[in-house]
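Right after this note come the structures.
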Structure P
Amino acid sequence: MRHHSLLFQSSCILFNKGKTLKNVKRSCFPSNYLLYCQKTADGPKVLVTRKLIEPALQEIKKAFPNVHLDVWPEETTPIPRTVLQEKVSSGVDGIICMLTDKINGDLLKQSPQNKLKVVSTMSVGFNHIDIEACRNHNIKVGNTPDVLTETTADLVLGLTLATSRRFREAIRSVEEGTWGSWSPYWLCGVDVHHAKVGIVGFGRIGQAVARRFLGFDCTILYNSRSEKEEGRKMGASFVDLDTLLRESDIVIPQCLLSEETRNMFNMDAFRKMKPTAIFINASRGEVVDQEALYQALKEGIIRAAGLDVCVPEPLPPSHPLLSLPNCIVLPHIGSASVSTREKMSYMCVQNLIAGLQGQSLPFQVL
């Protein structure tokens, strides 16, 4: 066993017996991780499928001094399926998992005598978890909601600016030595200020995105299942989807993935947009028909696109979308700020602890 002693700074973390996460404020260094497998005789067995910051892992040890804590040693490489299956079949009581880990019925069946009590995912989305299978096995499921709302909205705004003002092409011109003398229309993009922004899905993230664009004097249109009071307060217009697609300069899906929304942005949707429209997606890759998006961008049906989510992830370097100068693809970094990922770590640990103690999870899906 290797044990790395690391320095860290922190302030008070109040768990309040698994009820609410409060007063999270701590200085974190991205390199401060603890990698170990501590084996004890009596405590619960916990599998963590990716390295977390040491202070978060220490909270598990505080709650269960005799815990058997098994942490997958790779930071960027997901735990192999065979290893995950082996760990579950060895009799783990709890799992902290990531979006890359498929928790389905076949995996849960390998838990001896239904020993697995809780699955805590370090994500807002839980499409990678078979909720019905967990229900059938009496396994509690927790996620990390709300914490990434503002950080993701920041990313959406930044991606919109980068796409509309052609940052990708501009950066390449500098790197490849094609930056010549000043020319009046070279690399001209389109303005974001005073644009008409259409947001499909007006939950917390959609509303946070709208607030940011209001700072650019934009007009906000939105489509959702029902009209929202928050929309009325900010002067946003509740419209049907066709109107939003037809009138918006910038179209931004912020909807959940469902059978209704899967591939909703298809060629029919793109043809309804303005030829000058910018399409931005940082919600779910599956809401977009990527082949249709490629054709729409290549043929000039819409002007440009910026994506932080795609199918599959990671997107192969040979994917056609990456060959287009008018498409920016980011590697799913919507919540990738130090403070947000830190809070997510503590939230998923808090869910795990509550589940192992037989309590309701503070951030419970099931």
Structure Q
Amino acid sequence: MGRGEAFIEYFVGQNDIYVFVITHRDFEVLAFDKDFPLEQWVVGLRDAVGQFQFSSSNRDSLCQVYNQLGYGLYQKLMAPLEALGLPEHLTIVPSGVLGFLPFDALLTAPPPAGCNFSGYSYLVQRYDISYGYSATLQAALLGRPTANLDFAGFAPAFQSGPFPELQYNASLLEAVKSITGGALFLGPDATAEKLRAAAAQYGLFHFATHAEANTEEGDFSFIVFSNGQGGYDSLFVKDIYLLPLQAEMAVLSACETSVGTVYQGEGIISLARAFLYAGANSVITTLWPINDAANEALMKSFYAYLKKGHTKSEALRLAKLQQIGQGGRLNAHPAYWAAFEPIGNMRAVYPKSWWLLAVGLGGGVFLLGILMFRRMGKKAG
């Protein structure tokens, strides 16, 4: 555990909540009464936030639910920990239903009247938060070597059938490729077979597609690919476990990729967890269906910050803060940014030395051009 970092693991019992807080110099155990309907509050907050972007008639009521539960859950789950003096970088291992909670969106102060979400005080403004499924898995992920950084993006086309069209998924990946380089598998080329063939060849994956969570049987959650013939093919959790991944990061910008069945002591059986076990060092995943346009904007910012040398969680946090700062009264709402959660090894994909070198080389070329221009001007004179 490095300086400026804390590892926080929750355990939810029948009547109590226990929290283990580990920093580079301290180990604390906190216990407090579960004197509130935890599951009802967590599910209520997640639903109120996730539904806001697709609702126009009951936004005021959804706002009020979020206001109450966002601040209430902060007071119950985070305020007692802050009395310890938490560092900026937090790795949270949730327990049970807490796996469905977007900690970033908790409210650190009572929200002002009027549902002006750009003026809210969010936990993401205080902390850089990432997640783990267990201390054992987190330790294993931190011990894995860095994978190659070749990028592969998958974006099936949805023009008919049971899944709605994703208007921006191909353009998003084209924008990402302009930042990272790599290969794109678009439309009919975005097949599960192409993924199986690419699994061991690429180190950065982005899936801009549909997914469906099975909350009764997490192993039956699936992510959607093209079948290459105008139809669709589903890759289930059990199939993902068999992929020979050697990936530094997999981004799952699809609906509800972090949702699945809760098994006490094991975390959530989900698509995200399957990618980690298949060989991904980290996963960026989602807690609820995402607005297609908001997804594109946030992901473009995320990759831009990633390329500058920020860690994965820092890059995602900066993209979220940018959305809050620029979103205005309504689009700063957490529905448009808090669904994304970073899980696993958060080390930087592109070292900051690379970014500084690129900037330095660019500046050097610019200065060299000025000197040559001046010299040519003197000769002409």
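Structures P, Q were shown, and distance in nm of label points 7 Å out along Cα→Cβ at positions 210 and 298 at 3.7 was computed from P. Given a value of 0.65 for FRET efficiency 1/(1 + (r/R0)^6) of positions 58 and 330 (r between Cβ atoms, R0 = 35 Å, to 0.05), point me to the structure among P, Q it was derived from. The correct label is P.
When volume of the Cα convex hull per residue in Å³ is computed for each of P, Q, which one produces 170? Checking each candidate, the match is P. For helix-only ellipticity at 222 nm (-39500 (n - 2.57) for each DSSP H run of 4 or more, over all residues; to 500), the calculated result is -11500, so let me know which of P, Q that is. It traces back to Q. Look at FRET efficiency 1/(1 + (r/R0)^6) of positions 114 and 346 (r between Cβ atoms, R0 = 25 Å, to 0.05) for each of P, Q: the largest one is in P.
Bear in mind these aren't lab numbers, they're just calculated from the coordinates by the rules spelled out. What you see is a predicted model; the values in this text were computed from it and never measured. Cβ atoms are built from the backbone, for glycine too; each structure is taken alone.
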